[in-house]
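J.: What follows are several structures.
Bear in mind these aren't lab numbers, they're just calculated from the coordinates by the rules spelled out. None of the values given here were measured: they were computed from a predicted structure. Cβ atoms are built from the backbone, for glycine too; each structure is taken alone.
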Structure I
Amino acid sequence: MNILVTGGAGFIGRHLVKTLLGEGHTVRVLDSLSEQVHGSSARFPAALAGADVIHGDIRDTERLAAALAGVEVVVHLAAETGVGQSMYEVERYVDANDRGTASLLQTLIERQRPVRVVLASSRAVYGEGLYTCRRCGEVSPSSRDPEALNRAVWDPVCPICAGAIAPAATHEDAAARPGSVYAATKLAQEHLCAIVGGAYGFPTTILRYFNVYGPGQSLSNPYTGILSTFYTRARNGKPIEVYEDGRESRDFVFVADVVAATRRALHHPDDQPRCRVLNIGAGAPVSIGDLAGAMILLGGWDVPIDVTGAYRAGDVRHVFADTKRAAHLLGFVAATPLVDGLRQWLAWAARADSQDATDAALAHLTARGLYRTAKGG
């Protein structure tokens, strides 16, 4: 196939492009080479050798039209990422993510030829995800109450009876309740692709990636992965800081597994709905405190874990994936255990350059009242 990967020079994109080229596809990459992600060099990585690369922004209609020439499939990865930063860079995130997606769809409409679209979305659209209540059954709580967070009451309560609830695997039919600007932009991307794809006959697959990690992840961008933050601090002999009480959890999925799922999504069976939404995760929760402990053990560092009792606006407590639909429709099941993935990630990180930008990022959040320490923490 002739495939365009927007944002193909990024973390997931590089792995995906390399795999697609190895399978004999013709691959084109459109990437703005954002300095926050790629540094000031503005060079395409060597991993993209063999791809047709175009340096440009998806909102540049001329560059986009050139990138789409002859393309049969678009994998739309290009986006600004990061919950924390999105809360004070609102216009930047909305413009890049939503206007960027609108630009892509508008150009596809004007070409008047159906193109298959695979959109990289995020688990962030679920907000707090699914929980179970003994009285009320399956529930989707709204964002946590700021007053409760300020008292170090970390867990959400049942939205119906206000009783205690337990986290459950979040399936694709759960309510979407974005709790951050980033999450809202991802949900808007989904709506745009589903509506336009349905109206104009673009088969569309929306992949809600959970917390992706692996070699190639930016070590100097504090907004693109908690592992990078933990690593750069531990490597410099600093304590690993964990928010809230350290028991908040996420679903960590290795980048090779995400690439495998995305490859499978390129083939849209004719008997499937025009638009389908799939969770791409490992399907198991891991607490952030346990993750920090595993990294310290595998990295051989002698640094403490500092449970700060602080919290960020827009963060959620627990969310992990129900992956049955991806298993059924794509035959996808994540194959990389967390310990194996961490070993590969650490081996790569030891050879890569890193800078600890965590303190600067927290300073930005603190100055805007988005990073706070609970009075009861």
Structure II
Amino acid sequence: MPALIDCDIHNTPPSVQALFPYLSDHWREYITQSAFKGPVDTAYPRNAPTTARPETRPSSGGPPGSDLALIREQVLDGWGAECGILTCAYAVDSIHNPDAAAAMASAVNDWQIAEWLEKEPRLRASIVVPVQQPEMAAREINRVGDHPGFVQVFLPVRSEAPYGNRRYHPIFAAAVRHDLAVGIHFGGAPGNPPTSSGWPSYYVEEYVNMAAAFQSQVLSLIVEGVFDRFPTLRVALIESGVTWLPGLMWRIDKEWKGLRREVPWNKRVPSEYIREHIRLTTQPIDAPPDPTQLLQVIDQIGSEEVLMFATDYPHWQFDRPEDALLVDLPESLRTKILSENARAFYRL
């Protein structure tokens, strides 16, 4: 088995009560009195086929991703991963009480430290923040950002405004200050429609169309000057798909050449910002079955450093390990994707 760094392992609290040891008396009483069950909005409907493989459900009855022993068995040991990065998609962005959202984010992060990072040295984690309150989010990054187990800040791809908007600068400033990457992940529950043209009728529409949300975020980060303002910022696109990127790069470069006077802070062609600052995880990979066509996509992106391996555990994004391990690629490229790109990107 080649060296592996898994860049997307979902851990989740088994219940809101599991966070009680990390909440103040006030918030424990608040939750108990209000019968709050935790954020209910999720990008992964409980019974959707893509949500979880049957074998990932713990015998304890908790949700998939809530059992460290099972993740050890099925991911770290099962795949022989030398390191796994936790992406806890606990939807604090759906909590409209700003103080409650900040308290729940802090509790989740302390729970991750105590129940995951301190118990399993092969794991790293993503900081959960109340992205709808950027100043509060920055304070949470400052609070735990120097913990060696955290390597990135978790942001859902669906947001109230595109992340290039200046309201989000405090989050990026805090991430850079602590030398953390920013992981923009599939999902989000800001309250606005999940597509640019309104509310879809079916989950499959929302699921497929999430790639368009990633495109909007990439475009916004570049043209609103986030990478010019924060030249050391690193951004991972997690569960975004891959094959849409070359077309977006061509389109941005072409239109920017005619409209660049509108954004004079951009000092380089947009595609150059993507190659330097942005990485994408491999699952769910949307490449065609012919491996030579995936090589063409990588060649069109113009960099062998852009892709990073992920199982997306416990979601069901591939049928055979060979599909995820990209066994048909040249060995040097495969090594970069399976481990070395992530090792460099996350400073592992």
Structure III
Amino acid sequence: MAKAIGLITANYSTKFPSPLTDSRPAASIPFLGRYRAVDFALSNMVNCGIRTVGMVMPYNYRSLIDHVGSGREWELTRKSGGLFILPGSAFGTSRTGSRFLLRDLAHNKVFLERDNADLVAVSACNWVYNVDYNEIFAAHEASGADITVLTQAARDKDVDVCSFDVVDGRVKGIKHGAAFGDTAFLDCFVVGREKLLELLDWYAANDYLDLFEALAGDYDRVNVQAYDFEGYAAPIFNKDTYFKANMDMLDPKITHELFSVRPIATKAHDNQPAKFVTGAKVSNSRISGSCRIYGTVTNSILGRGVVVEKGAVVDNAIVMQGCTIKSGAKVEYAIVDRNNVVPEGTEIKGTEAAIFIQAKA
């Protein structure tokens, strides 16, 4: 493979903020009980042999730093290369969901200049997928492209997802929002290191823009090629897409595709196994370590250390780490954030079309 380094942008907000992102960046949102959104971006890079990764941090970086630490779980605690924590800038005038602000890239030019890698793999943290970067590198070099973007035919309408106008594999424009069948941008691309530095010089006066917004008038002279990804990919921009992506994990075919081909690493927690007490009823659910189940759990995902007391019911819900569902309580079509206690006899209930969120305690 060509020598490559990685760059992950975690310094962006969502168009439709929710209690899930009030106290944490999108990159550190829990996923499937034990993972965080950033785990997929990091793991995709190290799985293909990248051992130098820079991460552009948001202002509310505490939970993200707590999770990634020195990068040990991703084999990034190294004397040569490793994980580099990079400063993120304040947002510019763009309010269209930018993930690759030129200002963030320009402020960290030294990270790019001090390496001699041929390529840079750049990714945001708002998609869940497991991709082989070596295949993208090969396609990038074979096509002679300046930039190769990871794309997939959109499966739903989503105003948060960017999409490209593509003609014979070459990108001719970008728009914010995707309709069913559009060429959706999976917020991941490969670019020559020297070319990226050149582009930063080109658009130095427009550093408040996203890179692909700045390219709007130059797609004829900058060869941007689309690489179609055929595997499972899910956006997690808002509460609805986040809930759907988690519920998809209850399908064994999807989880096998996502986690079995290449490993997805996460921060290690040395906790005991989940305990299912006699009389508990659990079906079609993902239960994390240290949970204690006395009641009923169906079609749900439970984070570490969740307690479901006798007579409590959790149905079609996501209950995050450290929560207690008291006896007689019911949680349905809801997301219960960390460390909440749902009192006895209480109902927290949304609908399939309107998921309820209980904010972090």
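J.: Assign the value 32, 23, 15, calculated as semi-axes √(5λ) of the Cα gyration tensor in Å, for residues 111-334 alone, to the correct structure from I, II, III. Let's see the in-between values first.
T.: Values: I: 32, 23, 15; II: 25, 24, 19; III: 43, 18, 16.
Clearly, the read-out refers to I.
J.: Could you figure out which one of I, II, III the value 3.8 for distance in nm of label points 7 Å out along Cα→Cβ at positions 47 and 143 was computed from?
T.: Label of the originating structure: II.
J.: Work out which structure the value 0.85 belongs to, where FRET efficiency 1/(1 + (r/R0)^6) of positions 39 and 175 (r between Cβ atoms, R0 = 30 Å, to 0.05) was derived from one of I, II, III. Could the numbers behind the result be given before it?
T.: Values: I: 0.15; II: 0.85; III: 0.55.
Answer for the origin of the read-out: II.
J.: State the single structure among I, II, III that was used to calculate distance in nm of label points 7 Å out along Cα→Cβ at positions 55 and 247, giving 3.5.
T.: II
J.: If Cα extents along the principal axes in Å comes out at 59, 49, 38 when worked out from the coordinates, which of I, II, III was used?
T.: That value comes from structure I.
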